[in-house]
Structure P
Amino acid sequence: MSKQSFGTLSDGTAVSLYTISNSKGMEVAISDYGANVVSILVEDKDGNKRDVILGFDDAAGYEASGSYFGATVGRNCNRISDAKIVIDGTEYALEKNDRGNNLHSGSKGLSRVMWSVKEELPNQLTLSYYSPDLEEGYPGNATIEVTFAVTENNDFSIHYYAVSDKKTIFNMTNHCYFNLSGHTSGTVLDQELMIKAYAYTPVKSELSIPTGEILELEGTPFDFRTPKPIGRDIHADHVQIGYSQGYDHNYAIAKETEGMETVARAYSPESGIEMEVITDTIAIQLYTANTMTEVGKGKNVYPNYGAFCLETQYFPNAINEPNFVTPLFDAGQPYTSDTIYHFSIR
């Protein structure tokens, strides 16, 4: 474990960067502002280290951006229609921060607050945050923790924990933008992807709110059950592709158990780096950075389709869709979720 300055926020708050690692040279850097994952260094097929996620050089970059690079997202990730939820007959108004809807809990969600360090180990960091009742409109005083760890097996694991004193929503994820050829390497269109899903949830429009349907993948550009290049169908003549100019859709995972399973696998033929996504969640969001407008680490200009996100989650807008499993948790009932990103050379 190492700690260094990561600059300051606009109000003068000092931000730190923590790096956890293993003996094989894998390193992950995390900021206490937003619990943002800033870099993931892994070795390629030639033994050279590559940073495989997009990001910024300092805390100011994360504060100014709306792209959620490496963000810990919550209390609720993804979108909620009309920015409101109803729990046991009580309506709670959320921030309309995405064209009338609520996205990633609002403009001051968990990715935009200062977290406290609860535990530091050479290969593990636990950050905690206390979210007061009705922060961003969500009910309940909530204690939230996220634990990041790197193993000798080149696993980067994220464990989420939260508990509230009122019935509320918890649906957390991480928003790393992956490019397995390295964050400076251009687009990911030639990188291969497999998603172990049985269906996807179409959206109503470019607002990306699900219709409530759960549709089959066969014969659609959304079918990644057999590995294929991300770019093969990304410009297909399909109304759902047109809405987002690429992929920004939720997949229903074909789970065999309620435990941890490999649900996605990505591979860069150029670097030889392969990444498995192992999780206990029921869904995963694929986003392909369709409209990238950021200048990131080292002043690199990140292009459209310069990364892909695989966000483990409950279905978007589940609170408002009777057809979806709703991530509601009673007062005192803990919410937990685990995701592992396993890196190897093919």
Structure Q
Amino acid sequence: MKFQLAVNLERMDTSTNMEEVKTHTLEMVKMADQGNFNIVWAAEHHAIEMTIAPNPFQLLTWWANHTERIRLGTAVVNAAYWHPINLAGEAAFTDLISGGRLEFGIGSGAYQREFDRMKPGLKQQDGWRYMQEMLPLLKQLWLGDVEHKGKYWQFPSSTSCPKPIQKPHPPIWVAARSPITFDYAIKNECNIMSWPLTRPFSEAELYKKQLDEAILNNQSNFKPIFAMMRHAAVYTNNEAKEKALTAIRLVLGQFENLFKNLGDVENGFTKQIPLNQLVGREQYNPDMLAENLLFGSPDEVITKLKHYERLGVDDFIYYASMGLDHEEQKKSLKLFIDEVMPEFS
């Protein structure tokens, strides 16, 4: 099993200085590079302080200049927010200046709030339609001239300038949780990242079943890299455990706000739904979170990861960002690198 890192520039409130966020995020990326993580992922989000990522290619370019070997991925660009020629060129240029280290992840978007601002009138549940028109077109643009007359984009003959170093193109990833997306990934020879959110291990088993069925139904010889993402915290005492659980519950309250599109965002900060309003909600139960997420002592985390390895997960994505204190985040990542990863080397 290989390991990947998902990390965001995040601010939970105004008490955190943006310079501190910048320094911390880069330190985490450099730790992952030196600790033999395979890929580091940058998101795309807009007008939200908890995930500051207006252009993932800028983040990857920044990280490329401070790392040596780790590969650099977008997780994920939202197809509906981009023009195909622009996206093809940005991705190819990032591949060029990083020495061919780009991993290209594309998706259909998460929050209606962002669609209302970036693509007014488009419903989040229809974002996948843009992704499915975009992806084949990008592959053509990376190869040479193409004229396009599609439903969402139309343009005369054009190509990507520059072209990517990796031929015929960088590895492509899609975020998948539903059968239709697994099927699309196999048809288009894309690697897959899945995120069970806070759900139990049975959710990961469901994703593996859907992947196997998609391969079988398409009679495909293509074997994608199957990556699984979980929020992660490695600790050695109860105090650190409680810090991690408090942090993730606060972040989940903010996610609840965004998913419901409640509009409770002020100056980029998402208002936290009070925890006393979440009592009895299974997805916020501390015992459940400690069990389902990649939380625990080094030995507990190793045991959990071996379940994923036996399931057929090729790469595990350590999701570091969850509002946890910066020093606690670094302690956790160091424990993971020093005491967990050697068991899978």
Structure R
Amino acid sequence: MADAPHASDMEAIQKLKTAYDTLKKEMHRVIVGQDRVLDELLTCIFSRGHALLIGVPGLAKTLMVRTLAQTLSLSFNRIQFTPDLMPSDITGTEVIDVDRATGERALRFIKGPIFANIILADEINRTPPKTQAALLEAMQELQATIGGKRHTLEQPFFVLATQNPIEQEGTYPLPEAQLDRFMYNIMVGYPTEAEELEIMQLTTSGFETKLSQVLSGQDIVQLQQIVRRVPIADHVIKYAMSLSRATRVSQGGVPDFIKEWLQWGAGPRASQYLIIGAKARAVLLGRFYVTIEDIRSVAHPVLRHRIITNFSAEAEGVTTDKIIDKLLEVIPAKEADLERQPGLPQVTSR
């Protein structure tokens, strides 16, 4: 059981709740609609995670990230991934400097675009695996190693990668191990008719919106630490574990539709991110505790890229989102039911 928040933490949570409301209001001056996407993005950044955005071109993914960086008073760099992009184009490189007075030579490190608070990895699946892997160390270890020297990245650090789900020719799909580094897989959908009308009115005029800065980088780091300290009940942890364990085809007692449609299930990192994401959601809503509804709310972005469907599912048009929907229906949500439920993987008591 996590320690209960201190009085100062409670004040900070109230500050975050106010800042969260102000932040969304500021972003909606530029971004029309996309409430769910904004909520998931903010939950991810306060969880100290990284996100993968899936959506067709023209849905304001880049604008959304740039606007988020401006309202959070964070530095922002966009990296356009292409087939000829090299790892050093991301992390930086060392060059030889010559002192004109003495003639001495020395290596000088030139930082790459990864040295910023928010990184937009645009169309990450269009670059070869070697370059994709250059992001791994930065995402996991919060550092970049160039020429045998470690360079620490500035906090907070948040990678947002985008993919176009339509055109797959000439792309390099992210391997499952690298997909697992992303806390969330966020689906960006089309706007409604009313939202699209507002977009047309907003983007075809000469008016330029000036945004206010709501939170500093130091504030975000402090609030990320508070999220980890939010207490969570054992039965809520068991519920998160049940969701992840029920996707593992090789284990006994999983639902029949899992065996029918899945090739691989989610690992322990899914359970961790379910809990951390639920904590961040609770804090953003001004609560000091986590509910099962918080877990259910983050289940889709956490699980959809961690479960792999088989041929049967693809032939029947069954998506990972549909499988997660069925999981949320069959996994018991009550504390008493979680202790022993026939037909589902048993979760040991802590």
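Here distance in nm of label points 7 Å out along Cα→Cβ at positions 12 and 292 was derived from just one of the structures P, Q, R, and that gives 3.7; the source is P. Quick check: 17.0 is what I get for mean projected area of the Cα convex hull in nm², calculated from one of P, Q, R. Which structure matches? Label of the source structure: Q. One of P, Q, R was used to calculate mean projected area of the Cα convex hull in nm², for residues 68-139 alone, giving 5.1; which? Structure of origin is Q.
Who wins on distance in nm of label points 7 Å out along Cα→Cβ at positions 52 and 172 among P, Q, R, i.e. which is largest? Going through P, Q, R one by one, distance in nm of label points 7 Å out along Cα→Cβ at positions 52 and 172 is largest in Q.
Since every read-out is calculated from the coordinates, none of them should be taken as a lab result. Everything numeric in this text was worked out from a predicted model, so none of it was measured. Cβ atoms are built from the backbone, for glycine too; each structure is taken alone.
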